[in-house]
Structure I
Amino acid sequence: MTIKVLGHKSPDTDSTGSPIIWAWYLSEVQGRKAEAKLLGEPNTEAKFVLGRWTLPQPEIIADVAPGEDVVVVDTNNPAELPASINEANVIALIDHHMLVGGLKTRAPIDITVRPVACTATIMHDLMGTDAAKMPAAIKGTMLSCILSDTLEFRSPTTTPADKALAEALAADLGLSIPDYAAEMFAAKSDVSAFSDAELLRMDSKEYEIAGKQFRVSVLETTSPRTVLDRKASLMESMVTVAREDGADQVLLFVVDILREEATLLVPNDLVKQIAEKSFAATVAGDTVVLPGIVSRKKQILPALQL
């Protein structure tokens, strides 16, 4: 039976690249047939990485079948996984997020959850000396995942392990990290082809605050004005997206990678209350700038309150 390796819905670079890395490891090193799968269209940065390293885009699947072998990477949240995940045979989990609970397995499994910035960093460690067997495309994918999740080491989630591995991979590949990261972030910033609803769902997590359901969306960009120029239509689309997704509100944080700050769109009093209570901010209009806020995992979600 072929093992399916998959990450979370709305796949970013780590959730696109890490399934590819681990499927390579299982198949080529361990001799266990495995294939990377995606739970949606990868974002523009992830597509750039696939093209840069001449990798085919993994198949997009809607669900998993009962009893089939699955490895879950870059999430442990059932809400971000296929509807039938608890009917599949999850055999391993590799992640770097807080534990959510709700996954059910048929037997004891291998679980690795570590406080680093990137799933790919954990995978390199798990490979041990076999990591030396990685071809350039897998090394390049691993480097891309780390640079994406750390925002080129700007994110407070960055650990010495992430940085050291990225620098070693870049040296091995003969790449300049600033130059390559700039190419990645430029690709991520090109959102012209996406509708407002697609932007709001592109990099988002479901989250509950005081009994209310939120879709917390983050757009990381080197050109925040491109997104903020669409502010009015984005706020209108928030109503539709929230209704369709069963949420009370969409929160959109536009992260300026270079200035290391986030702009939160404030369409109503509910979001204003969240901004002021969560970030000690003073809201005077329909946006508020949050200096130093770049990480959803470490700075946004833990702070949210009503």
Structure II
Amino acid sequence: MINAPRRKEVKMRRSMLFLPGNTPNMIINGDSLGADSIILDLEDAVSPDEKDSARLLVRSALKKMGFKGVEITVRINSIDTDYWKHDLDAIIPLRPNLIMPPKASCAEDIREVDAYIEEVERRNGIEVGTVKLIPLIETALGVENAYQIASACPRVAAIFLGGEDLTADLRCKRTKGGNEIDYARKRLVMAARAAGVDVYDTPFTDVNDDEGIEVDAEYAKSLGFTGKSAIAPRHVKVINAVFSPSEKDIEYAKLVFEAIRLGKEQGKGAVSLRGKMIDKPIVERARQTLAAAKQLGLVEDDINE
């Protein structure tokens, strides 16, 4: 039994950076690349003849490195391979924050992974449910079953869109504009919010297009994604900025609650701000903005209503 400590969750998960599980030079710098979460990849980034060595490398890194200030996600191999149980046997005792099962196509896939993780947790004296799941949805069937996947079991903390494999399954070309995955993006956001879990967007794959990643991230945010993934460290800063509340957002949120406070003092039943009634959705968005700002250390005060 490995006496590994429970890993702390990050304050806010805006960016998730993929790091190949067979690249020690990248893994050892994982907590200095600026991402809120790093995804140690044992699947697509690793060839079949390197699966065992990559698993040992990731296991050793989790055991010996602190990875301070970042959340740890491990993408395992899919359940239609001979690798996935070996991945979980090696990784779960080190208590990563999240396991990412790829090619999730239905709730039964997730329940199978959930059951095996529980078995490994019990075997290692770990509280059941400690390690969470973030299913990677990258097939047409998975998109259509997104809500069932998101609500498959309490261990699911978020769902994640995989655009590259999805477009291969759809038999279409992956483009920068992303029109071919627009339906999938919207479907996953709707499913995640209905299930009460977070949802993360696929990476922008042109690592040299700094303007393109900003446009893509802004669009993902506008759809309701919690955050976005990256395959290049240079994209992390932009993603973090896009998915953080701006000074303008924070100031407006403060004005909303100040208007509510003044309205209560004056005995008003309805309150307006800048000519617009402050209704429940506006209050909820303002609350979310200030909660995120506080998590990031951008404001100190609690919300006073």
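So the values come out like this:
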read-out	value
Among I, II, structure where Cα Rg over 2.2 N^0.38 Å, for residues 35-90 alone as derived comes to 1.13	II
If distance in nm of label points 7 Å out along Cα→Cβ at positions 123 and 163 is computed and equals 2.4, the structure in I, II	I
Identity of the structure behind -11000 (criterion: helix-only ellipticity at 222 nm (-39500 (n - 2.57) for each DSSP H run of 4 or more, over all residues; to 500), calculated), options I, II	I
Which of I, II yields 6, 28, 35, 23, 7, 1 [P(r) over Cα pairs in 10 Å bins from 0, in percent, calculated]	I
Per distance in nm of label points 7 Å out along Cα→Cβ at positions 227 and 283, the highest-valued of structures I, II	II
If mean count of other Cβ atoms within 10 Å over residues 187-194 is computed and equals 15.8, the structure in I, II	I
Computed 24.4 for mean count of other Cβ atoms within 10 Å over residues 99-106 - originating structure among I, II	II
Ranking I, II by FRET efficiency 1/(1 + (r/R0)^6) of positions 131 and 235 (r between Cβ atoms, R0 = 30 Å, to 0.05), the structure that comes out highest	II
Of the structures I, II, the one that 3.4 was derived from, the read-out being distance in nm of label points 7 Å out along Cα→Cβ at positions 147 and 267	I
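FYI, it's all coordinate maths here, none of it is from the lab. Everything quoted here is computed from the prediction, not taken from an experiment. Cβ atoms are built from the backbone, for glycine too; each structure is taken alone.
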